[in-house]
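Multiple structures are listed underneath, in structure tokens.
Readers should treat all values here as calculations from the given coordinates under stated rules, not as data from a laboratory. Worth saying up front: this structure is predicted, and the values here are computed from it rather than measured. Cβ atoms are built from the backbone, for glycine too; each structure is taken alone.
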Structure I
Amino acid sequence: MDSITFLGTGGARVLVFKQLLASGGLWLELIGKRLSLDPGPGALVQMTRRKLDPTHLDAVLLSHCHLDHSADVNSVVEAMTTGGFKRRGMLFAPRDALEGDPVVLRYLRGYLNGIVILEEGGSYQLGELRFRTPVRNRHGVETYGFVFELPGYTLSYLSDTAYFPELASHYRADVMILNTVRLEESDIPHLSLPEAKRIISQAKPKAAILTHFGMTVWRARPWELAQRLSEETGVKVVAARDGMKLELPVTI
């Protein structure tokens, strides 16, 4: 059965530095494929803590190269390939995660079966698993979210971005995961709670999951914020918790 495991729900720098919440990204099991999505600081530790075997991963996906999304990418790639003794697995990442000031070490790249550069409007396939990067997000570095097209339902992951009106249409899916860093709107290029509400209200998913919290959201009790959004939007909204596993498709 398809599932998501949250290996961390922390997003803002100070919250991550203090590890008030874990920051290991997501572990996805979709159509028999195991994916590490945005393996931030502590991803490998969180995998082993949750009894998830990184040597069984099929791919690593990076939405962008900021450290709270990529700090453990090298550890996870090395684990996926058993230290390079088993050439296997794929890496999907933006170009600037690999060039200029790369976050993926060059000596590890040959351990992989392949590396795919993400692009705006790109479509990708991993076995029977199909997914898209519909638009380049508005962030400080090259950043993409993902839309997974699965038998009978769709799943989207809206990574870090400033708000813009087309986000709801680009990431509309049956189940939406939204990185919600800020409690109030600001000029910082991260989604706020009011902007997440706007996207959910427009996209009308069957279920929405908030994660990647900043300090202001965490102090405001994200589980209570999610309940309020459910009442205001008519969509079931939940706040992810460290270690939470959801089976898909889900109406939560």
Structure II
Amino acid sequence: MADVFGLRLQAQQAERLLRHAEMVLAANTRVRLTAITSWEEILIKHILDCLFPLVLDDRLSAGLTVADLGSGGGYPGLALAIAAPGSSFVLIEATNKKAVFIRETADAIGLANVTVWPRRAEEAGWNAGRGFFDIVTARAVADLPVLTELAHPLLRTGGILMAWKGPEAAVEIEGAGRAFARLGAEIAAVHAYELPQQMGRRSLVIVRKTRATPDGFPRRPGMAEKRPL
């Protein structure tokens, strides 16, 4: 599977990725974790898609701190934690049932580099997580202006947001100009790629934090979505 992108996984990593997928499908009947229920789509649309950042370079394996926003069933946070055991991951998930699931899953498959924070991103950005992380990841969480406000406070200056987007990422980038200017962010790169078996075109948008987060951000929970910058 990962060979499609030129990735080489250890046998234990591949086993853990499959075990995670099995647990997602088993729990999906009681906790809505994914709309994808076929194995082929799970392998490509979830696992392979989530591992794409490892194609770009090996920074995630270099002892960095990574926060995953809106982790849901653990994509991309748990998948990346499995594939990059040298970095530390904090999975931020506000829905308690989902937070419990990813914590139990991380324990069941033996991930020592995962911590789960059952709270909103805004709350993490006010307190323990503020300015702490090298990388923030987010997949299917929010439009880029909203996502920037949620992720920016968590990053250290010079840190990056990795945002999984569809093929029309340019539209979101254009609409995020005001948020970037207000918060101190810039586009570092946009990587377009295509999933195998015609399962879709994707874009990984890399946003760099250029200065300290202004006072007053993030705003109180829900405001970023209600009144995007």
Structure III
Amino acid sequence: MKIEGRTALVTGAARRVGRAIAIGLASRGARVAVHFRSSANDAEETVHTIRALDAEAEKFQCELTADGAPDALVRSVLDRFGSLDILVNSASVFGKGNLEESTPELWDEQMDTNARAPFFLARAASRPMLEAGCGKIVNLTDPAGDLIWPAYFAYSVSKAALVATTRGMARTLAPQIQVNAVAPGPVHFPEDYSDSQKRFAIDRTLLKRAGSTEDVVRAVIFLIENDYITGDVIHVDGGRHVM
């Protein structure tokens, strides 16, 4: 798929990796729907940056876990841009809690945001894509989805569910739509991480260094531009998933 002239919806595009992906797609000529939940000012900054690249952008506020919200968001994007060709599910929450600390509230929060919302948004986005005869969906997962992290139990399970969702949708939506995932490693650390926590995460990689948002952006763009990959997960984690 040629990205130029396409419409891309990027969730969680107000900040961090989602913002970098939105700007990366805009730099290749995409019209970008910038989704945010509560970071309105940051979303506006993302839109401003994209428009400075002479690309179209609009921000869309949505609580993706609310009933009916994914369908409403897709309708809003179609009303504004007239098409939807690319979906990048980047919005996520990262909740700490081991087996005993995994309360029903923590479990539901992780599963609702990291697995349920991407599924229903991808389902809604697939409808106009199928009508158009093509489309690309990229989900951001995590190495934790391959090997459950005991200290982040519910989070890990939610990302494992998203990997399964990716593969199941790839089978269901083929051949018109390709569905893949990117699993970033230590690229953007949580804001409350200490130096020792960052060092621990880096030491768990084979390359013994942190990655960059550009590493993730390039992987997402690669999956969008390649038409013969579907149901796959690209690990951008310095080899952490094999440690």
- From the coordinates of one of I, II, III, FRET efficiency 1/(1 + (r/R0)^6) of positions 45 and 165 (r between Cβ atoms, R0 = 35 Å, to 0.05) came out at 0.70; that one is structure III
- Value -8500, calculated as helix-only ellipticity at 222 nm (-39500 (n - 2.57) for each DSSP H run of 4 or more, over all residues; to 500) from one of I, II, III, is from structure II
